[in-house]
Structure I
Amino acid sequence: MTLMILALLACGSPDGPEPKKRNLDAPVYELTDDPYTVLQGVWEPKIPPQETVEAIEAGTFGVSDIDQYEAYGLGIEWAPGVPWVEHDELAPGFVEGTDRRSVAWIWQAADPQIIDEESPIRFEAYDGLYRPGGHLTVQAFEAHVRTAQRLNERSSRRYDFAVIAGDLTDGSHLNEMQWFMTSLNGGRLDPDSGADDDPVPGEGNDFNDPFLSDGLDADWYVALGNHETLYNGGFGQLDDATRDAAVGTEIYEFPLFKNGFRDGAAVDAPVVAAGSTVADESRLPLRLPEILEMIYRSPGSPKGHGLTWDDVENQRGYFSVQPIEGMPVRLIVLNTVDSDALIGVGAQGYVDEEQHDWLIAELAASDEDGELVIIMTHHRLKDIGSFSPTQGDDLAATMAACDGLALVITGHGHFNQKGMEGPDPGTGMGFWQLMLASTVDFPMQTRLIEVVDERNGFATIYVTNLDHNSPTDSLAHRSRALAAGKMAFPNVVGDMADIEGFWEGELEAQNLILRIELPQKVQDTLARYEWSTVIESEETLLALPSPDVQ
């Protein structure tokens with residue numbers, strides 16, 4: 001099967017085995033005139049009117065009726081910016097330094113979950129797994145990459161590196177991985193599969209039209225998520241029958257609930273619960289060795305994106321690098337996915353004893369060298385459940401024992417959250433753990449992270465979230481509005497149906513200033529190197545003007 005994948009990749013197009021018949025030229029989607037972050041303004045969800053709540057409860061208005069969202073008062077509205085919220089619980093007695101240095105300048109995304117909505121093995125006919133903007137995930141993620149690149153160019157220096165915290169795809173399909181990688185690396189994107197659909201005649205005006213990505217000028221690294229190597233993220237292993245069905249024409253019969261796909265020839269991609277679709281070999285779901293090989297061979301920098309060929313051959317999926325060449329900063333990326341999981345437990349985090357022992361050794365070596373450490377994992381520590389040989393509490397204790405650990409960044413939960421971890425956070429021991437929202441569900445954000453050495457025994461971590469800077473008449477903006485509308489349906493999103501409560505929690509975790517203490521050895525190591533004197537968060541991001549979002 002690997003030979004087949006390599007043959008598809010070698011065909012000259014990132015979009016599958018057969019080139020599309022439309023003109024090879026494609027548009028570049030625009031952004032708003034002025035760049036902005038959530039500091040300058042934020043898109044917040046509308047609270048559904050009472051008549052909308054009643055229509056949902058009566059069953060006369062459903063989550064897949066996306067052409068009626070606006071009429072029912074669902075969507076988003078522009079709101080004032082969210083200031084940084086400061087936390088010094090892990091830095092008692094914090095004092096800002098007078099000779100500050102920017103040690104790391106990072107863009108982070110999580111859970112793009114790029115979707116081929118026309119795949120015959122999807123769950124589109126099941127409301128609980130239906131995403132209103134599922135046909136627009138490529139446009140939404142690429143808009144975030146474009147937004148990040150614009151701020152990259154606005155800064156005094158390029159990002160030191162970029163990280164994506166897992167669930168790169170939704171269905172582990174080959175074409176979904178190709179769309180993800182082309183968004184990051186730059187090139188022509190054609191988010192269509194099967195038939196050559198054009199629901200709105202013309203170029204660049206519907207979800208199946210090709211468009212161009214400029215890519216991101218930064219080294220990038222990814223963690224694996226449960227959606228990479230399990231059937232739709234948690235419904236068992238990708239057996240031969242599932243893989244054969246994905247590249248076929250008939251809706252795959254799943255025992256738990258009815259499957260279905262979405263019609264790529266219609267404007268709003270309505271659900272198709274019976275019938276057939278045009279086959280496409282590029283829909284092949286990938287297994288762990290194939291995913292790792294794709295990442296390793298992907299264009300962009302650095303070569304291998306943290307993986308060695310030995311990692312690929314031994315199916316490790318975890319690695320440790322110095323992402324800023326020659327500098328004492330360590331990025332450790334864990335693989336928290338059990339690719340052999342059975343139905344019902346696949347979405348949980350999983351770390352075997354071999355990986356845990358490796359992590360202990362990596363952290364010990366970093367402490368010996370006085371490095372500043374950042375760990376990325378798809379799952380939060382609390383999401384590493386009872387089926388894992390190593391529990392989340394064990395990992396937290398291992399991480400807290402690392403003197404130089406600055407931050408643990410995660411995805412998986414699809415909302416923003418901050419927390420303190422470790423044996424005793426109240427005394428300044430421990431570390432910050434940050435979960436980031438996805439780019440497929442609301443609030444559909446990415447973030448910028450900057451680590452600043454205060455040069456006085458403390459460090460500051462600036463966390464600034466980004467709404468993609470797409471204008472209000474764009475496909476990506478429509479995706480954002482549809483994602484917000486989905487939250488009005490309690491049978492689909494559960495506790496998130498309390499939109500006001502959800503949003504209050506979001507505002508506490510989107511823009512942050514986190515303080516930490518630095519051990520003497522890390523202070524001494526950092527002081528031996530030359531770092532930027534420009535604090536990008538203060539001098540670039542905070543200085544952006546209020547935008548015109550139209």
Structure II
Amino acid sequence: MFKRFARWTALAVLVGIATGCGGDGDRALGPDPEIAGKALTAASKAAVRPQATVTATVTNGGSPSPGVLLRFGRSVAGRLVDYAWSGTTGSDGTATVEIVVPPLGPFGRLGAGGYYQAQAVDPTSGAVMARWNSIPIRAGVENELTLPMGGPARLVDTHALGGPTLFTVRIENIGEAYSLAASGAFNTPVGASAPGALTPGGAYEFEVQAPPGHNLSFATMFVHSNDFFFAPDESGIALWDENGDPITGDITDRVMLWDSGTEVDQEPGTGADQAPRQSGPNAGAADSDATVRLASDSFNNLPAVEDVIQVTATSLGDGMFRIRIENVSTATTLSTTAGDVAVPLAPGVYAVHSSPGALFSVGEEDSGDGLEALAEDGDLSGLAAALGERTGLTAPLAPGVWAIAASGEPLFTVGATDRGEGLEALAEDGSPSELGSSLVANSSLASNGVFTTPEGSSGPGPLLPGNAYVFSFSAEPGDRLSFATMFVPSNDFFFAPAAGGVALWSHGGLPVSGDITGMIQLWDAGTEADELPGFGSNQAPFQSGPNTGDADSDATVRSAASSLPAVGDLIRVTVTPGS
């Protein structure tokens with residue numbers, strides 16, 4: 001299926017590449033409403049453009065902020081914000097500003113208007129003290145705002161009960177942020193029935209799945225030492241090459257011998273405080289240099305790395321790798337003043353990561369998570385447990401769309417194939433623009449928009465754990481809310497309410513308020529074959545381009561079948577009326 005290159009531009013946003021596209025509310029949704037009446041002359045358009053009165057109170061720490069220059073500018077996709085309307089707050093922190101609004105905005109039957117940004121500016125220095133995004137402003141209503149510095153803009157709804165009401169929706173990513181994609185331990189030699197040290201001719205093997213762009217780190221003790229261990233450098237070993245292909249073959253040249261800096265060094269192979277001769281764990285004196293560094297051959301008897309250890313990686317497909325760590329030393333590899341000996345290796349740990357420092361940082365002291373016990377005593381338990389706590393699926397969300405309608409299914413129909421209106425681009429690549437444009441053309445909707453910018457951020461981007469998208473709209477009794485946002489580390493999963501949306505008014509005629517997460521589900525768009533979430537090479541942001549995966553054998557929209565955490569552990573959605 002052909003997809004325009006514009007969809008891939010949105011994926012660049014997901015991986016932190018500035019694109020300058022998108023926005024909130026009516027941003028990035030088709031032609032600028034101000035141009036909709038292009039048959040009019042400039043003069044006649046100016047004559048019919050409605051105005052809106054905004055009464056805004058700026059606060060700082062709950063107290064009014066007098067003497068602040070308050071500037072408003074309209075959010076328009078692809079343009080810098082022109083802060084064309086302004087006023088200065090009085091002693092009560094309030095300013096009244098007259099704003100020109102587009103006659104054809106995103107609010108449908110609820111009136112002319114648009115989405116605006118605001119800045120609080122120090123009139124003396126010109127410094128921006130605070131900014132607010134996604135503020136819906138309409139003509140013909142009282143636009144009363146509270147603008148707390150350091151917090152989101154809030155609109156005070158002055159409509160009578162049962163009439164049009166302003167709502168603010170907050171979509172929070174409440175998932176955990178993890179630094180490691182995978183981790184584990186290796187302790188049992190191939191062919192052995194129980195854990196043990198690795199003697200000459202033996203090998204440890206383990207299998208690990210790694211997303212594209214991720215590296216492998218591991219550590220195993222050089223047993224005849226006080227605190228030496230074999231490992232790659234702090235960046236790890238790239239498991240994927242620059243073309244995006246998995247590596248395979250001998251990777252020993254990326255392995256080095258390190259000194260953990262936790263115990264003073266004695267002659268390798270003879271020291272009384274070295275395993276297996278020491279009286280107990282942690283028996284030696286502290287090292288005067290407590291930093292992790294390359295092992296120094298102070299006693300002129302350290303063998304070359306490749307004379308002790310050989311490490312190979314074998315690609316098994318689907319991002320799976322088999323790692324083999326073999327002891328290639330012999331009975332004469334380590335020459336000491338007491339005679340020649342082999343070099344056993346101890347059980348170790350591994351981690352898959354995309355940022356340096358998974359196990360250690362060169363030139364810094366051991367973090368205290370268990371590397372000392374591994375390097376001195378061959379005890380991996382503490383470090384393995386610490387790595388496990390840092391391991392998991394970090395799940396960003398992507399920019400999305402919202403729609404308000406009294407009936408129908410604006411975004412999808414369960415059990416039916418995708419309509420070809422842009423849901424595929426949103427669910428696979430995190431691009432809301434195509435679906436957003438389709439919603440603009442849907443005359444049955446009361447209003448619609450896109451959300452692209454995390455709260456407090458200066459531009460569009462993915463929603464990382466601990467952050468939120470916020471958008472506002474006006475709705476009448478009987479209206480329902482629909483929205484969709486991509487579950488990023490997937491092929492085509494997205495969060496959304498049921499196809500018919502969420503009712504915004506109760507049976508008693510009151511606007512819905514509070515947490516509606518229980519009404520949100522994780523859906524499969526049915527447009528691309530599924531891979532393990534967080535590990536697939538055809539998933540954003542790991543894929544090489546849009547639409548790189550195979551077609552799904554079940555092309556219908558349906559509940560996502562996966563072993564992911566519960567929806568309520570990943571996302572929280574709240575609705576606040578009159579805000």
Structure III
Amino acid sequence: MEVKKTTCPFCLNGCTSGVVFDGYQYRMEYPEDGEVNKGKLCPRGNSASIVLDHPQRLAYPLLDGKVITWDEAERLAKGWLAAVKPEELGLVYSRGRSLSEVKRMHGLALELGTRQLACGHIEPENSFEERLEGVKDATLEDIEKAESFLLVGDVFNTSPVAVRRMLDARYADRKHRMVVIDSITTRESGFAHLFVKVKPGTEPHALLGIAGVLDRNPGVDIERCARVAGVETGQLEAAANMLKQGAGFVGSAAHTGRVFHPLFHSLASQLVAVKAGKPFVGFRETGLPAGQNGLADLRKAMAEGSIRMLFWTGGLYPYSYAELMPELDKVEYRVATAIFVPDPPVKGLVLPLTAELEKASSGSSYWGPVTRQPLATPYSGTRDFARVIEWFGRASEAEPPAAEEHTAKSVVEMSAKAIVPGAGDWLLMGEKKAIGLRGFHDPEDRLTVHPADAAKLEVDGDSFVKVTSPSGTVEFKVHVSEAVPEGVLLMGTNVHRNRVLLPLVEDEVAGALTAGPVNVEIEKVAKVVQPPSEYVPS
């Protein structure tokens with residue numbers, strides 16, 4: 001049987017993956033000639049073929065949850081577009097759209113005369129698209145030859161295949177040094193020569209302190225940085241001294257529910273790289289350029305009732321951001337694209353598109369440009385994005401606005417604005433599990449608590465609890481572990497029912513929407529009566 005090969009689309013590591021079709025189902029293969037992954041795939045890549053055969057693939061257009069024909073869908077969409085003024089139209093692109101497709105969305109906005117074009121991928125990881133003056137991108141060779149490197153957050157879980165090179169470098173010589181900064185004790189921290197365990201969400205403050213030690217910048221109050229992060233200044237000095245050793249890199253990850261200020265987190269990580277004279281890589285699943293306006297601005301416009309029609313294409317609509325639903329309900333005409341059947345049904349048109357593994361595209365990885373070839377024929381009933389966008393206009397490609405280049409001075413100034421909210425009795429944080437494909441993921445019905453907190457709540461591994469945040473309520477089974485600090489509750493964020501607990505707020509530093517850690521209430525319950533729907537990101 002023929003093995004079709006492409007670049008895996010599920011993160012930016014650029015792994016080579018393959019698939020074979022035996023006449024009944026698709027099966028993943030592991031080409032050994034893959035430059036990046038050498039015949040290995042992470043859990044996400046290993047499960048990629050699930051998308052091609054998934055029983056809940058969307059195959060027909062839906063109107064308010066009911067099947068209609070493509071001709072009916074096209075007539076409705078064109079009619080709605082003709083009924084609204086340019087300023088009443090909102091456009092959003094999100095994960096799953098290629099760079100070429102994003103450029104066409106920007107061209108469409110220009111053609112239709114609307115500035116309400118937003119990037120809907122507001123996960124903290126997208127802050128790595130913002131760049132610091134003087135920062136250099138890391139290469140695979142930088143990873144392999146690293147004599148000292150610093151990892152921020154759970155990089156191992158974000159890019160598992162890249163970890164092999166990091167560990168090979170770490171153990172190549174006893175003099176090599178690995179530093180980890182995080183608030184959670186992950187598997188990654190167990191490999192560190194120095195684990196700087198900070199207060200939740202204060203990683204960028206610790207990083208700014210390390211940058212201050214590296215060049216003794218008088219503009220950085222190192223003692224304040226250490227105090228905010230809850231660590232000793234000696235730990236920051238030790239981290240800085242380790243980074244001075246030989247070649248290396250700085251790598252950072254940023255997950256939903258783990259970061260209060262994504263832009264500050266990104267730029268503080270890059271600042272350490274610049275001051276240490278090392279390249280940088282922000283580990284993430286995807287990266288999308290900014291829109292003409294931010295999603296926060298579009299949200300306000302929808303709340304005011306000035307947006308009558310919305311076209312949202314890409315993943316995460318609208319399930320991941322449940323708090324957008326009240327504003328979306330004020331939009332008269334809604335058109336969205338999807339890979340899977342929405343569960344629960346949503347208002348408006350939902351159009352089935354080909355999946356990433358079923359189309360050719362170009363993009364980039366951490367290590368350079370990549371091209372992708374289709375591994376399978378498009379799912380019956382689906383259409384290519386290009387055919388759908390042409391309902392709205394010619395949509396010639398147009399360049400997105402260039403990302404702003406930030407300075408070291410601006411990062412220092414951010415530290416004053418990046419106020420860590422006062423802790424309540426319980427702080428809920430998010431954990432990014434390795435698998436996030438629909439219906440196939442690590443169990444996320446458990447809430448991790450520290451043993452001391454378990455005793456306080458009078459719960460154990462057989463108990464159930466109810467967590468209430470400003471934006472929702474979810475019940476969990478308890479998991480007890482010393483990996484989390486006291487007062488912290490840790491949940492998975494691949495399933496949307498958990499993400500309901502994370503309110504969308506405007507980051508004081510960047511003015512953009514984000515979903516960070518949140519103070520919650522928790523109480524013991526007899527059992528989980530009715531687990532909510534378990535749909536996950538498409």
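Quick note: the coordinates plus some simple rules give every number you see, no bench work behind them. None of these values were measured; they are calculated from a predicted model. Cβ atoms are built from the backbone, for glycine too; each structure is taken alone.
What to note about this one:
- Structures I, II, III, by mean projected area of the Cα convex hull in nm², for residues 395-498 alone: label with the highest value: III
- Test item: semi-axes √(5λ) of the Cα gyration tensor in Å, for residues 139-266 alone calculated as 58, 19, 16, pick one of I, II, III: II
- The maximum of mean count of other Cβ atoms within 10 Å over residues 195-202 over structures I, II, III, that is, the highest value, falls on III.
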